Every structure is written in C-alpha cells, then in structure tokens.
Structure P
Amino acid sequence: MATYVVGDLQGCFSPLMRLMDQLKFDPAFDRVWFAGDLVSRGPQSLQTLRYAKSLGQSSISVLGNHDISLIAAAHGVITPHKSLTPLLNAPDFAELLDWVSHRPLLHTDETLNAVMVHAGIPPAWNLETAQACARDAETQLQKTNPGQWLTAIYNDKSTEWNPKANAIDRQCYTVNALTRMRYCNSQGRLELKQKQSPETVCVSHPELIPWFRHPRRQKISHAIYFGHWSTLGYHHQNNVTALDTGCVWGGKITAIRIDSDKKTRYQVTCTEYGR
C-alpha cells in the first residue's frame, strides 16, 4: 500500500487525473492525502470535489483557505469566486458542502510520523497545541449553520497567539495560521499580506521569516507536509516539505510518496492553465 501527499489542486481536475494515472493509484490499496485548496480559480472545482469525496476512506483532505471561502460563500458570508458557479449550482452541492465542512484543518498519522496541514504550524505551537486548536475550530465549522461564526472569524485581526484570548479570537488565529500563514515577524506574529517567495520578501522585508525557518519555532518531530505557497514551490527543509507548485498558474501538480524512506516525488505539468 502506498500513501501519497498531493499539493494544491484549486479546481484543476484534468491534471489531477494525469497525476493519478502516473501514480497508478488504486483506491483499493493506496491512500492519497490532499493538502487543501481543492477548489477555486481553476475551471473544474465541481469535478475535483466529487472525485475527492468519491474516494471515501482512500483519501484524506485538509481544509485550505479556498475551501473555507467556499463554505463562507455558501452561507452568504462572502461573494463566491466566479469559478465556483458550476459547483454552487450543482444538484449535489448540499452533499459536497457537508463533506467539505467536515474535513479537518490538520491531519496526523502516527504510524507514518507525518502531519498534513494546508499552510503550516505557527512557531508558537507544538503539535499538541495545533491538534487541540484545530479540533476546536473544526467543531464550529461543522455546525449546521456556521455562518455567524465564519462572519466573526473571517478577518486578518487575530495574528498573534494568546491562549488567554476569547474563543473567537483564538479560533480566528487558528484558521489564519493553519490555512493562510506564510511569514511571521521575529516575535512570531503572522504576516498575512506577503505572498511572494522568500528570495523576494526576505530582501524587501528582512523582518519577516518563513514560518518553518523561525528561530522560535517549537520542536515537532513529525514530518510536516503543506501546500498554499505556490511562489515557494516544491521545498524540502529538515522535516518540512512544501508541495504547492502552482498548477492553476500554469505550473505543476506535485505528489510525494511518504510511506517509504525514499520519498519519491511525482509531477505533471499544467500547460492548459495560463499565468
């Protein structure tokens, strides 16, 4: 049995199918982890979501910022991205929405000593704190009508971890950290505006540090797999591996096999999408 982690899909269903063919993926034996952002921007969010859901126990998906935006749009909190129209109008959208809403923010596999998250784990947290905070936010998201909660947390205000803050502020920080984070300042405060590569940002903003290089980062022994950061691309440093290689921007879609020491990487190009 093989286990693969796949980077951001963002509605790019056709390249995903080419990748699964390359993997010779067999859902009867293999497992695939999706690192979030299944939907938005690409033209095939509906097909992508249906496919991920159809895999049942053979797949695990964590929530990305675009997946949360889909849930927020469905509950009237924000205006949906135009690429989501076919998905929102689909006859099975209610089922798909329920499925997405019940995805975790963080997945841990003790057998593989691996963690998957969309954006990363903030420097202030150890794994136990990340797991507890993720479960707390997931409980709110999985309510029958999370619209009021999403309205309260859908902002950039909570960027500094304070375990004594009120529940909404803690949950807002959790969602921002696990699904949106790229950089932190020297004190560990999230910086949510910058999206470019470290080679660019760390020159123009030397006070900013990629979360996985932060000197105050808590020790986590598990391997961490994440997406979200297309300008970073494929990146492996110590026990951290980034897998968003910008498929929707005309780049590639990337998978890595994590159940063997070799950690083989697989990629397909996404030439049908422009930058």
Structure Q
Amino acid sequence: MGMLSDPEKKFSLLKKDFAELNAKAIDELNVDAVIHFAAFVSIDESMVKPEKYFENNERKTFEFVHNLFSSSSQPFLIYASSPEVYGNPVRTPMDELHPMRPRSIYAVTKLAAEKHCMSLFEWYSYPVNVIRNFNTFGPNQNVSAYSAVIPAFIERALSNEPLRITGSGEQTRDFQYVKDAVRAYESLVLTRGKLKGETFNIGSGKQIKIKGLAEKIIGLTGSSSRVEFAEGRKGDLAALQADYSKIKDKLGWQPKFSLEEGLKKTIEWYKTFRK
C-alpha cells in the first residue's frame, strides 16, 4: 500500500484478509486508492466448489466495497475482473459493450462483483473503475492442480512431460504479459478516479490457438514433450480476444511485449526458481 499523493514513498506490505477490513480499518490504512485483486480464479474449481467462489469473490467483495463506501476516506477503487464475464463471443475482438453471457460459477461471481462495485458509482458517484484482464501470465504464477494454462505447460515442458489440452486445442485465448497489465493499472490509478464509472479491457489484442501455444512453449523450452488431448469441457469458451481501443484512447495504454517475449522471460524465471 502507498499514497498517490506521495508517489516516491515506498510501499508497505500488509498481509490481511480483505474481508476483515471494515470502515475503521480502511481509514487507519490511510490509502487513497485500492486495487481489488482478491479472488479465486479457477474456472474448473468453481464448478466443484461453488460456495467457495460465491463466498469469496462475490459476498466478501460486496461487504468490502460497502466498507470502502462507509469509510471516511472513501478511497478510489479499481476492481480486477475477467473476460470470462462475456462468455462465448458473438464477435471478436470483444469490446466492453459485448453481451454478458457468463458460463461458469467463476464468471458469474466476477460479473456480480463488478455490479456490486458499479452500483456505488451509479447511486453515489463513488470513484470506481473496472479492468477486465484478458489472460495474464508471467513469472511466479501459481502452478497447481487448478493452475492457468501457461504455467502448467511450462512446468510440464521443462520436465519433458506431456502437455495436456482439454478439447481440440482449436479454442483461442488472448495472452498478455504481466508487466503490460501492471502498466495499465498504474496508468488508471494515477487518474485518481477522474474516469470513474468506466470499464476497460486490457489484453494483447491477438488470439492464439491453445494447441499453437503448446507447440510454441515446447519449442522455446527445447522440450521433448508431446501434446495430449482430453475430452473438452461443456462450458469452455471457444475464443477470447481483447479490443483494448478504449483504454488506448483514454490513457494511451497498449501492450509492449509480444507473446514470445513474455514467454521467454517467464520460461527463464521458471528455469531459475522452480523447485
């Protein structure tokens, strides 16, 4: 945490459950902006543990944003959402006005949380923005049973184990390197709420097939892994591609890293630091 009014001041790390931050605790932190990333993010897990996702992603967010509103400081809020709220595309690239047809419990909780945040803007003009992060990847990303596809592929490729794809591999995603995403949040937080009420997509603006991603990671790692296919999931999205023209027009943001550049940096990190 840190102060926008004193950007040279070093940030402090506070480990605390965001649900414990009542209005008094928020005022005591003395912050003027909050970026809300606290969420469970596995689509698969959300379908087998729906209560966990509802409780954390939606209910706790509802309580948290109302605590922000009840605080004296009323810090500017940026909520980190997901393109999963759009569901299967009716057009690509997908802009912020694309129809909302979420297909998983995870996606439903993210859309509901967006609405809880934005309701405070609609009724009270509270300073809120939403960023819909298309698939973000980079160093230190979690590798687990419910991990995202890039860290899972890299981990298996570095071990020369099969890369497993659910479905045909023809489905596409839009992957952005984490440093590009960070720049977007930095740009928005420094507006100090002047663009309140706006929602923005961030992503690379490009699609890649999942089987193409697997082949690229095998090539970049020099792995002897092969690609295996498993039965597809009923609710899996056919495609994702960001239209980020709105944030480019408003803030001048656009991605700087290509997919290959980001993958190379991420692979080097895993080679150095993975167990």
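General remarks:
- Kirkwood radius over Cα pairs in Å derived as 19.7 - corresponding label from P, Q: Q
- Parent structure of the calculated result 42, 31, 30, given that Cα extents along the principal axes in Å, for residues 21-140 alone is the read-out and P, Q the choices: Q
- Distance in nm of label points 7 Å out along Cα→Cβ at positions 53 and 165 - structure with the largest value, from P, Q: P
- Comparing Cα Rg over 2.2 N^0.38 Å, for residues 173-220 alone across structures P, Q, the highest value is found for Q.
- With helix-only ellipticity at 222 nm (-39500 (n - 2.57) for each DSSP H run of 4 or more, over all residues; to 500) derived as -9000, matching label from P, Q: P
- Which entry (P, Q) yields the derived value 1.9 for distance in nm of label points 7 Å out along Cα→Cβ at positions 69 and 253: P
Every number here is computed from the coordinates shown, using simple stated rules; none is lab data. What you are looking at is a predicted structure, and each value in this text was computed from that prediction instead of being measured. Cβ atoms are built from the backbone, for glycine too; each structure is taken alone.
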